[in-house]
Structure 1
Amino acid sequence: MSLAIQIRQNGGPEEMHLVEVDVGQPGPGEVRIAHRAIGLNFIDVYQRTGLYQLPMPLTLGMEASGVVEAVGEGVTHLDVGDRVAYASNPPGSYSTERVMPARCVCRLPDAIGFETGAAMMLKGLTAQYLLKKTLPVEGLQRGDAVLFHAAAGGVGLIACQWARALGLELIATAGSDEKCRLTLANGAAHAINYRTEDFAARVKDITGGKGVKVVYDSVGKDTWEKSLDCLRPFGLMASFGNASGPVPPFAPGSLGARGSLYVTRQTLFTHIATRESTQAMADELFAVVESGQVKIHIDQRYPLAEVQEAHRALEARKTTGCTILTLG
């Protein structure tokens, strides 16, 4: 048996309850993992509230680290006893142990601890595909300016550091002066408090009126229109989240009027659809963390049983960096 956080209907944090579930044995292509730490992400909120619809009852959570307890038929890249970490569908990481597809589970290097592994996979792989694979038509070269919203969060702080390592001029936005200082300390070239400043006007000032080549936006509705105004001709609007709500419908003609812009809506799970792509991305993430160029900031820890409080803090924008759920 495993302890798990489940919901039986969509709603607020109060819908999450700690229950006992039967884990069972892994089938073909599966592994059973005993978790050591669990990552918290905004996608968990989307699934809890029903923005992303899933069958009920639902065990939440997309990210964790732990130890392989059993290996199903056909799994060749993992063995019993391996230290591992993952970001993966289907949900189910809010648990003490689980059976899951092995495809997206990666061996965790000895130099990376379980808490760091749980905090870094979904957010780090997201930063990887954004900065390395979600690129404007003209590409990104050293010295190019990019705008990254919500940069004091888990994905954002990783992206700030990784962008600095790549030689990019990352302009960060955040919701307080304290969070802005945090982004600067982690590699952002500039920081804008979007609650007190017009971020579009500041971006134009910073770039000498040119705008940026790409905007990376996980906020959604509240930042969409002004973000388009931040782009230079042929720039890319890369949406990868909806923290303030889904982006409303817009006229494609507005992209032409703003300079023949490109728009994309990215999801991590397209990028990690195969074993090979998952491992290649994870190898890059592990390497940049082991090199010290990117440090994983775990700024909040909550016991699994206090997950309701963790969700409330995340939704209230009271968190910075990564949040993990602890076991034992």
Structure 2
Amino acid sequence: MNVLTCDIGGTRTKLGIVSGGRVLEQSILPSNSKQGLARLLPVIKAEWLRQLETHGLRLNDCKGVGISFPSLIDYKSGRILDSYGKFDDAMDIDLRAWSRAELRLPLVIENDARMACIGEWQYGVGRGSENLVMVTLGTGLGAAVIMEGRVLRGVHGQAGVLGGHMTVRYGGRACTCGNVGCAEAEASSFSLLDLATAHPGFLNSPLSNESQIDFASVFRHAVAGDPCAMALRDHNLLVWSSLAVSLIHAYDPELLIFGGGIMASADVILPAIREYVGRHAHTPWGQVRIEASALGDLSALVAAEWLLDEQSIHL
């Protein structure tokens, strides 16, 4: 049976149809998050209907809807608990009621990093592992945990997913979550511009001529030997590596997965993290396997099938 699936991000919304762990079709739409979630829902519905028609399918050929969303989620009620400045109307929308009225289908929703982790666990690099942690490197830093073959959620749904808000620098940068020195505040796309412009060599760096300072440009100029870019690269690698050690100490995984757009530079990132973890993580039983996501942007989409089966009791 088919599942309509959607990964809603602050910038882009990815949606498609999945069946048997395969994405039959994927579309990418602008989120325009400042305009609200209610405005986006009819656009998502129209695109799903177009995709179904392309494949000769109808809504009654689908068993449900799965949504990945960048927030804390009450998975039992399906309610979004915070907007984090992206979709300010999200907490007032009953997505399950919307799906029943507009699509006549049950709906499940989960935190985006947790969905990506489930996708990798069921269909990607995490297959066969019962204890794993996933970190998504992007605009922010997401995280999620599978422990002893179960999705770790906690009483309020935030267990594991606030991995990016572990303190890695006492007295460091203020974070949007209210903490100080979070990994996300110290090393994410969100913080990169401020970190770059604060570097004393920025004005003499080719980074100052970039129309957009992102990790692709930082890694590119670092390879060319620019001191500012090299310092930024090394700073971020150290933060991500320190976070990896903290997550290993907290959750005791056998596998640590890194995903997100920044992993286009996995050939630089993974060796640095593996080397640091090898020196600093307390794992007397052996080494944690550290790998890149196998599914990339598809990981959160394919998780919808598993989540529908898991959450059927609440629908």
Structure 3
Amino acid sequence: MAVTLKEVAERAGVSQSAVSRAYTEGASVSSKTRKKVEKAALELGYSPSLIARSLATSRTSLIGLVANNFQNPVFLEVFDLFTRALQERGLRPLLVNLSDETDPQHSVRMLKQYSVDGVVVASSTLPPVFAKAFKDAGVPVVHAFGRISSDVDIHVVGIDNRRSGEMAVETLLQHGYRSIAFLGGPESSSSAQDRGAGFLDGLKKAGLVPADMRYADDYTYDAGKVVMNALLDEKKVDAVFCGDDLICMGAMDAARGRGINIPEELGFIGFNDMKMSEWEAYGLTTVRQPTRDIILSSVDLVVSMVNDHERTPEKRLFPCTIVERQTLKSV
């Protein structure tokens, strides 16, 4: 049988309410009483009920993580960082898979059933209406990896995707490539749209036009392979900027399957700098998105909002960098 709060109170010689206060953050309890309670709890092997605590404080310590790109290994890095950051703060994650979800209200109803204290929408493909739906429902929310815009009254933490696309083009030009194509994620994704726009900006500044622009059906290896094969069937290019590392790996293997030499005949630059990019089989030059900074900042922000629901919405931008490996020819 589990040890009860009443048994701890009897062993410590204090009231049950004193035991409850000893385990309630911010509650008034003397250090002498707290020590007596902790000693009795240790002797009896007592652990406070998180459910009971949530009933007393009207807080569950649950923070929802809403995402929709579970097929991409980048999400494993996101989930690892998110759960660690929450657990270090004594909070607990609640993971919600929104793959193929189109109704934000369904997501709001689901998370409100669990009485989450806050939500992080971790997706560059979900539209801003998903995060806004939580805000309108009175749930503290942060959109991580979201599109930074001035007209949406929600907290957003992310990058300048347009500028990052431009950086990719600048790198390709520095390595001597001129006939450059763009392979993005799904065209409905705001990140794919912005990276594509930055790609065009970079070429325009150099007085060039795109060799081609295409969008994969999903952020997956197979989708990258399909779209790259379609490109190679119709066009001859000397470099490709892929708006995602996994798409880029599929595209590289499509090119290798046709006997194309990388990087001398065809150069590649990806986006994200996922762990697989370092693998010897790919050695992918890529735009590094500061995933760790974005997630940790998002957690800090949502936790602060739990205590201050009226906090002024912030737009936090983190810079990207280029990580050069083996998929571009020497300058």
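We did not get these values from a lab; they are worked out from the coordinates using the rules stated. From a predicted model like this one, the values you see are computed outputs, not experimental measurements. Cβ atoms are built from the backbone, for glycine too; each structure is taken alone.
Given 32 as the derived value for percent of Cα pairs over 23 Å apart, for residues 201-288 alone, which of the supplied structures 1, 2, 3 does it correspond to? Write down the numbers at each step before the final one.
Working: 1: 36; 2: 32; 3: 17.
Matching structure: 2.
For distance in nm of label points 7 Å out along Cα→Cβ at positions 233 and 265, which of the structures 1, 2, 3 scores highest?
1
Given a value of -8500 for helix-only ellipticity at 222 nm (-39500 (n - 2.57) for each DSSP H run of 4 or more, over all residues; to 500), calculated from one of 1, 2, 3, which structure does it belong to? Provide the component values of the computation, followed by the final result.
On the way: 1: -8500; 2: -11500; 3: -13500.
Computed on structure 1.
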